[in-house]
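The next part holds the structures, each set out as structure tokens.
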Structure P
Amino acid sequence: MTQSHAVPGGAHFAFTDRWGGVSAAPYDSLNLGGAVGDDPASVRVNRELAARSLGLDPAQVVWMHQVHGNEVVMVAVPWGDRPVPEADAVVTTRPGLALAVLTADCVPVLLADPVAGVAAAAHAGRPGLVAGVVPAAVEAMVGLGASPERIIAVTGPSVCGSCYEVPEAMRDEVATVVPESRATTSWGTPSVDVAAGVQAQLARLGVRNSEKSDICTMESGDHFSYRRERSTGRLAGYVWLDGGIS
């Protein structure tokens with residue numbers, strides 16, 4: 001249901017697959033996205049199940065209204081009854097507060113500097129890669145005391161460059177901004193490797209401690225893929241720092 005690991009200093013990273021929830025097809029079964037057409041009650045149960053499997057209080061998980069942009073929001077407490085803001089990255093210095101990012105082919109980017117006590121989650125699809133959502137998130141972390149050399153970055157399951165076919169003009173447009181994203185599908189057509197682009201952006205920012213998932217969502221039946229299924233659920237990535245909410 002979830003894969004997680006901790007790093008020295010008290011930062012935790014986790015990613016879900018599609019199993020272990022209550023949603024019916026085509027959202028079967030651990031759909032965590034609330035805006036894809038699934039039963040809202042099922043999504044609430046799934047979010048509770050996923051959080052508790054990680055030892056988290058579901059009420060202390062912060063979600064975003066993702067719009068494929070580069071807006072970064074600082075957060076210290078859960079939204080509660082407040083509207084969930086439009087953003088594609090969230091940053092916190094609050095121990096115990098889990099930041100969540102939803103994906104179904106886009107790249108979930110989890111970041112933490114345990115020494116400075118700063119964590120961030122970012123949603124990097126093709127538009128967000130071009131817009132610079134990951135550099136914006138790192139910049140926000142640095143503004144809160146993080147150091148690029150100390151930041152640990154983990155990118156989760158996403159569609160790979162061998163599968164993400166796009167028109168040649170679109171590939172050129174993205175590669176003009178992030179050359180490392182230029183790719184070719186396994187069948188020889190133009191494609192974009194968003195994860196490679198994110199990794200390149202992180203390296204240019206001085207983030208050297210970076211880990212990339214080898215799971216392609218389009219190839220994996222254990223993960224949701226919008227490009228493969230269209231009507232489907234959403235995976236989640238979570239990052240949090242040790243400590244509790246007072």
Structure Q
Amino acid sequence: MKKQAFALAALSLLSISAAYAEEAKPDWTLTGNAGLFSDYRFRGYTQTAYKPAFQGGFDLAHSSGFYVGNWNSNVEQALYRGASLEMDFYGGYKFNAGPVALDAGAYYYYYPSSNHGFMNAAGKQAHQDEIYIGASYSFFTAKLSYGLSNFFGLGDATATTPEVKTDGNYYLDLGFAYDLGQGYGINAHYGYQKVPHGKDAGLVANNASDYKLGMTKDFSGWVAGASLISTSKKDWFTTGVSPTRGAGKTGLVLSLSKTF
């Protein structure tokens with residue numbers, strides 16, 4: 001009887017300890033990420049004139065589904081009025097609706113010191129303000145981003161030209177990712193960007209599409225990737241350092257990144 005009572009007491013203690021461990025999970029989770037890329041492609045178009053980029057950031061998430069984060073990368077100065085750094089700030093809320101995971105939030109693209117140089121806009125810094133909603137199911141994802149500001153400063157008034165309104169721009173992002181096992185994965189992407197009055201503001205057209213087909217391999221937490229990226233309009237805008245070289249040529253982007 002004593003042995004049985006002792007066993008029951010030990011079992012109860014283990015149950016209590018397990019319940020406490022379950023309750024003791026932190027409400028907040030902080031993660032970071034960093035990576036080296038052979039080119040920084042944003043929505044299919046190079047932001048570094050086809051040169052390498054170092055990128056990284058962090059995410060702070062609450063168990064309720066709310067999150068905030070920051071992400072950073074070097075960029076080509078000539079594209080962003082002298083800024084050589086892109087700093088992104090975002091926040092949102094994730095939740096499940098049955099088998100579908102939903103995500104809604106806001107995103108702010110900031111380019112510090114971007115108030116001079118190429119495409120000077122009377123001292124205004126280049127930026128983009130967006131709201132977004134996304135969904136994921138099984139291997140598939142979809143996200144729609146809507147711009148509340150002129151498209152990364154495109155169309156801002158200058159000392160010699162009036163403003164061309166390019167707010168109300170939007171981007172549709174469709175994705176697919178599949179785990180092949182043993183650390184290998186494949187992914188694909190299609191994106192469609194619409195910029196109202198973009199042609200009047202200097203773009204080749206008011207819209208453009210981009211495509212990606214990629215593969216990844218996880219080496220004990222370090223993820224190597226190779227992605228073939230292409231666009232529907234290679235010269236939708238230029239690299240910035242060249243007035244004639246389009247920013248959307250087809251190319252292979254290699255990467256090595258880690259989340260910690």
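What to note about this one:
- For 2.6 (distance in nm of label points 7 Å out along Cα→Cβ at positions 29 and 237, calculated) the corresponding structure among P, Q: P
- Taking relative contact order in percent (Cα under 8 Å, 6 or more apart) as the criterion, the top structure among P, Q is P, with the largest value.
- Origin of the value -3000, where helix-only ellipticity at 222 nm (-39500 (n - 2.57) for each DSSP H run of 4 or more, over all residues; to 500) was derived from one of P, Q: Q
- FRET efficiency 1/(1 + (r/R0)^6) of positions 125 and 181 (r between Cβ atoms, R0 = 41 Å, to 0.05) from the coordinates reads 1.00; which among P, Q: P
- Value 43, 21, 17, calculated as semi-axes √(5λ) of the Cα gyration tensor in Å, assigned to which of P, Q: Q
Where a number appears in this text, it was derived from the coordinates with a stated rule and is not lab data. Treat the numbers as computed from the prediction; the structure is a model and nothing was measured. Cβ atoms are built from the backbone, for glycine too; each structure is taken alone.
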